[in-house]
Structure 1
Amino acid sequence: MRVTQSMLASNSLRNLSKSYADLGKYQDQLHTGKKISRPSDDPVVAIKGMFYRTNLTEVEQYQRNLTEAYTWMENSEAGIEQATQVMHRVRELLVNGKNGTNNADSLKAIAVEITQLREDMIGVANTQVAGRYIFNGTDTMQPPITVNNDGTVTLDNMKTTPFSVEVSKGVQLKVNIDPSNVFSKDLLGEGNGDGTGGTLAKIIEFLNGVPNTNHDPDKLLDELDAQFSQISAERSELGARYNRLELIDDRLGNQEVIANRILSANEDVDMERVITNLTVQESVHRASLAASSRIIQPTLIDFLR
């Protein structure tokens, strides 16, 4: 095959073009820190990158879900803590009121304080976080206890359905409590002077000396202790779920680190290797330019030197 000057020139230009392309690739890698800038550069790396990035996105979403779960559980814990303090105070007042050393005015003063404590518990039951009621199951837009215009309350609308948050793939964790164990009708139900109200209403009737009720203070104390046990059990159950949530949080943190490391290993370049390759390619390119300048002679005079 006869090799002509135009063939030499074409080959030189093609090789120089490839050399420029290699220089451009290494410079892009150096500037972006990534192995590829488009899927066609390496389809395998691109496909794996999509998979790893999806995995990382899922982990980040679950971590955002954890924030929601922490918000519900911590506010629920605060509500139970306040309810516990109220129950302790009511018990102290009941013990003080049944010892027989108080006159009628003192007993009525104690009844007034317990009335205020009952209203405080109703306020806790209607706690809102970010505009949602956390003690009404999944019906978060309606209060569990309705305060009527005449001052009475309605407790029949309280929902106990679990409110769950997906904290890991396929794992739903209940983040609310059963409000009927803390703010039950048996505890907060109103009395009508007939002895059929909740425990707090009965205690108030006893202290006010409402006739025809015949409340036994020792029995009321037992009822109060039984309801306090329910609150304590609900708090313990919430604490167990909170501990599990922290374990899931730790696991997701480890998964995030691993996902970022795998994604980096798949997409990020080795800077030392890129700089070395770029330096070598620059040397090769300069040598190619020098060789091409000798092969491609622009005029006849160059052959006569």
Structure 2
Amino acid sequence: MTHRMLGLSCGRADGNADLLLKAALRAAEGEGASVSHVRLDDLRLDVFDQNAAWFWDQLMEHDALVISAPIHNRTVPGKLKLLLDAILGPKADVAFALEYVRLRDAGQEAAVKFPFDERVLRPRVGGFLAVGGANTTRWKALALPMLHHMTFSMQIGVVDQVVIGGAGTPSSIVLDQQALDRAALLGANVAQQLGRAFEDVEYRGAPGACPMCHLDAIVLLDDSAIECATCGAAGRLIAGADGAPVAHFDARGTHQSVLTVEEKHEHFLEVQETAKAQFAQADAVAEGVAAYAGFERPLAPRAPAHP
């Protein structure tokens, strides 16, 4: 059986992100994967019901997702967030799918039913490429955390991820053979693990502070408590061998990560309980909305005048 890899390019055709994705997909093809290449610019996301649904179906029919994005304003392009908002949510959450399957097989119904696509349970792996002009980390730090939002609901096992800098002009990445080689390595790394379940994926990127998402964005809480800003794993700052602070995560804290099915299931239960309680107060909600019905101070652009 030939496994299929879907590449999503979030930059212009043959721009830096697109070329890095081509390098990754070519290497994956060399490993025996069947590859496809979608450009975000080819999707009309103002037509959510058509193009977004089409992309969702492509994703559901592939075994891997590799995303390559240019870095705009320290993070990924806004259009990728539009796609994320259009296709993800409860429908893409494996915990919701697992619970709906369990209830269906038991002849039961969920208290509150959201859209449900059983194909989300298919094992998938993935990788991330982000590229920008800056070489300093502070101008690139928010790219990979945002890319994880495209995969965590579906329990896609991230095999590799890398941020590349120094590509300051369109297509100039071709001058950086090391960057092209790194993208090719990422493509090969992902292709070599096609078909693996999430728990069997071997992560091959830079280790990072968080043992779950392998990124370094840490939220400082009270009394040395910390939380991974990307995936929510909980830990503490402790003194390392040289006395410097080190992020430490134990098994209990990592179970809090949104990358775990356990945490997703807790979220499913929370959503069900909240929605059930609020649906039961529909009359009170309608009354509360009515209290604001007469307050309108709209400001919107005028439609262009036609001659």
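For which of the structures 1, 2 does the calculation of distance in nm of label points 7 Å out along Cα→Cβ at positions 125 and 253 return 2.9? Walk me through the numbers before you get to the answer.
Working: 1: 3.8; 2: 2.9.
The structure behind it is 2.
On relative contact order in percent (Cα under 8 Å, 6 or more apart), which of the structures labelled 1, 2 is highest?
Working: 1: 26; 2: 18.
Biggest value here belongs to 1.
From which structure (1, 2) was distance in nm of label points 7 Å out along Cα→Cβ at positions 29 and 157 calculated, if the value obtained is 6.6?
Numbers: 1: 6.6; 2: 2.6.
Source structure: 1.
For structures 1, 2, which has the highest computed value of FRET efficiency 1/(1 + (r/R0)^6) of positions 61 and 85 (r between Cβ atoms, R0 = 25 Å, to 0.05)?
On the way: 1: 0.10; 2: 0.70.
Max of FRET efficiency 1/(1 + (r/R0)^6) of positions 61 and 85 (r between Cβ atoms, R0 = 25 Å, to 0.05): 2.
Where is FRET efficiency 1/(1 + (r/R0)^6) of positions 53 and 189 (r between Cβ atoms, R0 = 30 Å, to 0.05) largest, in which of 1, 2?
Values: 1: 0.05; 2: 0.50.
Checked 1, 2; max of FRET efficiency 1/(1 + (r/R0)^6) of positions 53 and 189 (r between Cβ atoms, R0 = 30 Å, to 0.05) sits with 2.
P(r) over Cα pairs in 5 Å bins from 0, in percent, for residues 173-268 alone was computed and gave 3, 12, 16, 18, 16, 13, 11, 8, 3, 0; which structure, 1, 2, did it come from? Show your work: numbers first, answer last.
Values: 1: 2, 12, 14, 13, 10, 8, 7, 6, 6, 5, 4, 4, 3, 3, 2, 1, 0; 2: 3, 12, 16, 18, 16, 13, 11, 8, 3, 0.
The read-out was computed on structure 2.
Work out which structure the value -9500 belongs to, where helix-only ellipticity at 222 nm (-39500 (n - 2.57) for each DSSP H run of 4 or more, over all residues; to 500) was derived from one of 1, 2.
On the way: 1: -23000; 2: -9500.
Computed on structure 2.
Assign the value 0.00, calculated as FRET efficiency 1/(1 + (r/R0)^6) of positions 13 and 149 (r between Cβ atoms, R0 = 41 Å, to 0.05), to the correct structure from 1, 2.
Numbers: 1: 0.00; 2: 0.95.
The correct label is 1.
Read-outs: derived from the displayed coordinates by stated rules, not from any lab. What you see is a predicted model; the values in this text were computed from it and never measured. Cβ atoms are built from the backbone, for glycine too; each structure is taken alone.
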